[in-house]
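**Student:** The data blocks that follow each hold one structure.
None of the figures in this text is laboratory data; all of them are computed from the coordinates on show. Model, not experiment: these values are computed from the prediction. Cβ atoms are built from the backbone, for glycine too; each structure is taken alone.
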Structure 1
Amino acid sequence: MRKSDAQKSERLDFAKFLIHLADELPIAPSFRNPNRVFLANGGCVSFEHAGVAESEHGMLECATPECRSPRELLCYQVALETLISDSVKSTFSKNDALLIKGSADAHGHTFGQHESYDVTIGRGIALFGWRMGLVLMLPMLVVYQLMSLVWFLLFWLVSQIAFRANWRRSSLADEGLSMEPESAVLSSRWLNWCATGLRVLHMPIAWALWLNIYWFALLPQRRHLAAFFASRCIIDGSGFLDRENRYWISARSATVNSTIGFGSYRNERPIFRCDSWLRGLCTDSDWTFRFYRKLFRSRQRIEIAIGDSGLCEQSQYVRLGATSLVFDLVELSTCVTPRLKNPIEAIQRFAKDWMLLASAADGARRQWTALDIQHAYAANVRAMLQTKENVPLEAWKVLDQWQTTLNQLRPTDDEINLPRSMLGRVDWLSKLWLIHQMKSDSTWAVRKKIDLRYHELSDEGYHYRLNQMLGLAPLLMADEKSRARRNPPAESPALKRGYLIREFSESDSQLRVDWTYAELVLEGRLKQVEF
């Protein structure tokens, strides 16, 4: 979530923000990121800088705790939004700061939501090959740990010598010269060199892991679900107006350039993002080999990195629920799903086509529109659920809302007669309708203002005002959001994390928390707690 342009003159004081956040519920610092805290409801909040030179353009990012159902996950997502928005407003003296939850800013930079799912990454021969690949990587991990230790020692020695030499030269040039600016530049430069050296050292591990993933991991998901993710933007896209005055369904999806990868590590925008596996192997040396052992499990956490940061509760709920169902579809049944010839090209084409007329070819040269693909997956999921016993009621609710959304969307080249039944329920269509209410000669700047202000988390945000005008009933109840704002979900690793934060955050236990474990001092002894 990015600060509004109106607030650039007053930079967010993250320390002050945390004070107001702690007034709402207990918090605890993170291990790896000094600008991240974990909350007593199991989630976390961090402040991410865009860069040293433009740190005022940082973003507040939040992550929900681990949840067991789409509705529960949506509830924690909304609860965190309101919690952070209230804390930000209290941080600024005039209490008039605004948060924007979107997938693109005024300069065209894109960002979005990452979804994490526990899935079976392989069975049989594929799982055996994955595990053998991990065994072959073990010597590389040992060598990397030794080389990184040597690199840190050499780096420390050389940086100290360089710093002392620089300090003497500056002192001789001008005894009254303050060393703070130059030392800060020196520190930043040396930190960048240190990070670059580590990246070079673990590059062989990155390539070996990528090859192991490519050959053995997530093969059924990549084969059967690429078409689903290529077309999913018509459900969860938040809309985007580019500088050429063209309207896209999703700016985030339009930047996807690979099926699987490590994200920013190699300048990739993949559908299936696996950089958490790489980070687990190459950072935090005390836990590297514990994480290495966990990679032998058949079920792993995988990220989907193509989702937009939307505001419509129904589209977010359908997105989360439908994705969970199609993962189950691949794992529990032998399904026949669309197999696009080039899913990456298809996702970029669908993301730029608000008329829903674009199509992509499968291996047999049959043309599929995004709506056709989504209808095919919904039909497969319905067939799967009808053959299963003890299907959760929520699965049927998700399927019904998914099918209703698809039935209401329709191909059209008429900007005036958009399906009104989806206003306030699908973000990209709601924003498009608002933009088309402007006069035909409206400037790009006026239309872009609607694009940006649609995402304001305030009573003046255009999404909120549209919902008020339409009188739409919220999907989530107030008591659900209130519970999620303060308490972690039951039957989740977040339950233990939230308990530790609530019980020990204000004591002298020196509690530090991360997603997988926590450390605290009890009775003079350092104790580690795994989640």
Structure 2
Amino acid sequence: MVVHKIHLLIDHQLEVFNYPYLNLFLPLIGILLTVWVVKVFLHGRDGKGVGNILLDISQRSGVAPRSKMYSQMIASALTVGFGGSAGLEGPIAVTGAAIGSNFARTYRLSYRERILLLGCGSAAGIAAVFNAPITGVMFAIEVILVGVVFSDFIPLIISAVCGALLSKIILDDTILFDFKGMQKFNHHNVPYYLLLGIICGLISVYYARTTHKIEHFFHHQLQWNNYSKAVFGGVILAILCFLFPPLFGEGYSSVKSLASGYPQEVLRGSLFNLQGYGDWVLIIFVGLICFMKVFATTITLASGGSGGNFAPALFTGAFLGFCFSMLVNKLNFIQLPVNNFTLVAMCGILSGVMYAPLTGIFLIAEITGGYELMIPLMLVSTSSYAIAKIFEPYSMDKKYLVEGKKVFTEDYDRNILSMIKFHEIVDTGYEVIYTDSTLPELLNVIRQSTKNIIVCKDRQEKYQGFIIFDKVRKVLLDPELQQKLTVKELISKTKYQVNVDDEIDTIIAKFEEADLWYMPAFENGNFVGFISKTRLLSAYRNKLKLTIS
């Protein structure tokens, strides 16, 4: 609502001055305000991005910080309200998920119930934004939750319906995202829908990789403080919004204009005064905006702004679909329904960027008020998703987490393994024998120990190896051999060892390769204890019980 009011102010000054000169100042002010609020009031914990919710699920047992219940609302409202080229749907999903998680914590609910409520919160948030309850449910299932069972659908549906109903009651109809006047599906256009799906997939890959490069530049190559980055990114964003006014804010007003048959509206307020120049100028202008949106969005977020990629994906899809259908029509190949292709491409880009094809399909079906476009939506969505999946195995939100081995949302077993921490499986309670000790001394240590393994060190306390009692039992019980052997000759060594920063799946791979039951563990080169398969399997069983309890 706040963002909508600010944008009404922008539209008013456009009517007065014939050009949105505030575009030169507001985006920069918004990003600077966001950085200041996050640093001063949120102590640097903005928690932006759906990826953070996935991290909460995999690494923190679904416990979201309480600050997430309000931090994203404040930060994203400042960023997007002042013209940041990002979306509000991601922050709303994060906020809803945090509310669900903390509700479960307050009432001491189980792990499974906490994860389900987290998903219910995100479903309600997405459903409220678009007045689309089925879309909210699909988003929670495809993006947030793993291992959903049939009984989970009931609370998800109730949450989504409540979110959609409240938004319908509270929000004005002009704020809600809906479209009318779609044309009927024509099966003769199927080849063009398939071609559009392929293009959507390629544009989605371009979107993801461009985002990665810009974020890498801001986070790793640009060694400036937060305020300097905000000024730098804000100035670039202001210039982009000044040259291409539709890039200002989330851009839904421009999307409505394209999908409702009023494309000339996107030229309104253009610096180049492009209105009245004909369809080719419109096609070129819309095409440029389609490619520039990813720059505007990523710069907004990487420079310190807050928001999500849900709305930018829909925006990019709308401009791509309009440009594609208009180009085909101008070349006289066939006369395509521009409104339909504009909407269907929104589904295609959302599917290729978020890796959520069902969310995209039901979103467009619900906001158009029917299922007339269901067949082309399925064609474009699945083809775009397949193309994107070939080039990028994981979505943008999951890619960095998977590469950092912090979350494996497609693999249930790995999800459980990723919850196991190093300190849970390392055994530091071991007995020590020195390399120059006598065998009677070793026998005495073994009598007092409850372990099957003894650590061997030299007198400088440096790790030398280990002695496994089962392997030396016969030697230790033979009086004749006791007179001939020393402790040093009984030491076992292995080239395999575990480091404190090793991931659990790496440790498992080492066990399989070494064919050992125990492996020594080190931290910064110093011996800290042993890890056994027994402790690892026990930790896995405990986490598995936690997820199903």
Structure 3
Amino acid sequence: MSSSPICFNFADSLAAELRRAAAEVPDKPFLRMTSGEWCYGEFNALTDRVAAGLHAQGVRRGDNVSLMLPNCIEFAVVWFALAKLGAVTAPVNTSFRGTVLTHAINLVDSQLMVVHATLLEPLQEVRGHLTSVEQMVVVGGDPLEQGLSYDALLAVAPDPATLPQPEVGFAELCLLLYTSGTTGRSKAAMISHRFVLAQAHITIQGLGLRPDDVLYCPYPMFHLDAAVMTIAPALLLRGVAAIGEKFSVSRYWQEMRTFKATVFDFMGATITMLWKQPPSADDRNHCARLGWGVPLPAWTPEFEARFGCRLVELYGLTEAGAMIFTPQNEPRRLGACGKPIGPFEVSLLDEDGFEVPVGQPGELVIRPQAPSLIMQGYYGMPQATLEAFRNLWFHTGDVLRRDADGFLYFVGRRKDMVRRRGENISAAEVEMVIETHPQVLACAVIGVPSDMTEEEVMACVVLRPGATLDAPGLADYCATNMARFMVPRYVRLLEQLPKTPTDKVEKFRLQQDGVTADTWDREKPGQPGR
């Protein structure tokens, strides 16, 4: 299947596009947050100052710089400042802890790291295990020993005579975005400037976004949704990106009203939370005309009638962006994520690599029709890159089916993943952490259905003989060694795991059992843990 063509009209780099926007509409708002609002000209000047400060600290073209920041203006400023230097932003999930955090930072070889003062504690716990980081810039607090504060970066006046302004090529890297692995730890997808700007353009076309739109996203800026599918489209439109600090069901609509948002981003669990709130006289007291996300629940028409805005489903992933959108000029087909758009070929293949017939499920594979439109590979992981790009296709690991009219429907994941509240969680990564506990013999992590339309994490654990560990104790161990969203809600203690003759765990049997009577539930305190 070939998708519909799209003509691109933007600069080669993120920095060049920002400079162009600042020259065209210097006084128009660009970024809107709870802490303030920044116009294009003001933001461009701010990024020049931080670029000068980073350059003074030795950041050069091609360098990777790790960020561990919550949603804040400093995140956006540092990203664009690094882009102006031709350097690469590697934003770390702020929930990472312990070995997962260590791996993520060491993987990308960052010598300099920008961290928020509120996130110093988990970083300090692993500081001795970081192999490349030599200096840290602290946002919102006092600098560490041999480090400096973010304010010190701002204090360096940009001198046009000394501050480099390289002509960054479209294929040069702009971001390293982490995506959970299927058989190992997190991988860093190498994202080019062309990827970011082309994906922004495709999002504009697929959703029918307009220059007068205010694009609202309350999800982390280290994810594709906020950075590439909210901030970047606003930049191309010369519109406004409104970034919330974090998702809050109680503050969601109020924040939308405050930001005057016209388009919002949702995830399966979050849209369910909004729907389950008691009806209010303020349900239609907002400016939103469109919400986009995955998946669309069966009660979508009722949500639209209640809140007075349309919901649109699409399909995308970190490594390739979004390329399947629901056509807005055709009747909705509930359950479908849409049709392909943009300069891509897409196909559904069986396990042998042959295209499946209409109506049959197959793995979605993608082939760009122009350079640098999807990721360039996984940083420092050539074998994983070769596996993902085998047979001249990028393999998504997701299983879809298509109908006779070309609509695509998401079926499931071949990858060993759990999707919980918008986060793609590597089961293998959770298992590796659990198995570091001295009383754990073996572990298998699966996803079980959630009433929030996605999944919950369940750990099936075999303890060592004589172990005294119980389920609540294991959950506490997980909470101190992994991101909060990775911590299993359910723990089931077993005598042994079901296995094949070749000693592979039969996870499908565990999934068939699901949540049993002897399963411990973290959200039901007071129950026995063994």
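**Student:** Upon calculation of helix-only ellipticity at 222 nm (-39500 (n - 2.57) for each DSSP H run of 4 or more, over all residues; to 500) from the atomic coordinates, which of the structures 1, 2, 3 produces -7500?
**Tutor:** 3
**Student:** Moving to a separate point now. Check the numbers for relative contact order in percent (Cα under 8 Å, 6 or more apart) across 1, 2, 3 and tell me which is largest.
**Tutor:** Working: 1: 21; 2: 16; 3: 13.
With respect to relative contact order in percent (Cα under 8 Å, 6 or more apart), the highest-scoring structure among 1, 2, 3 is 1.
**Student:** Among the shown structures 1, 2, 3, from which was the value 25.3 of Kirkwood radius over Cα pairs in Å calculated?
**Tutor:** On the way: 1: 25.3; 2: 26.2; 3: 24.2.
Going label by label, the one that fits is 1.
**Student:** Another question, if that's okay. Computing distance in nm of label points 7 Å out along Cα→Cβ at positions 294 and 430 for each of 1, 2, 3, which one ends up highest? List each step's numbers first, then the result.
**Tutor:** Working: 1: 3.6; 2: 5.0; 3: 1.9.
Of structures 1, 2, 3, the maximum of distance in nm of label points 7 Å out along Cα→Cβ at positions 294 and 430 occurs in 2.
**Student:** Another question, if that's okay. Tell me which structure, out of 1, 2, 3, gives 0.10 once FRET efficiency 1/(1 + (r/R0)^6) of positions 110 and 230 (r between Cβ atoms, R0 = 30 Å, to 0.05) is calculated.
**Tutor:** Traced to structure 2.
**Student:** Of the structures labelled 1, 2, 3, one was used to calculate mean projected area of the Cα convex hull in nm², for residues 126-253 alone, giving 12.9. Name it. Each step should come with its number before you reach the end.
**Tutor:** Values: 1: 14.3; 2: 12.9; 3: 12.5.
The structure behind it is 2.
**Student:** Who wins on distance in nm of label points 7 Å out along Cα→Cβ at positions 158 and 494 among 1, 2, 3, i.e. which is largest? Let's see the in-between values first.
**Tutor:** Details: 1: 4.4; 2: 5.0; 3: 5.7.
Structure 3 comes out on top.
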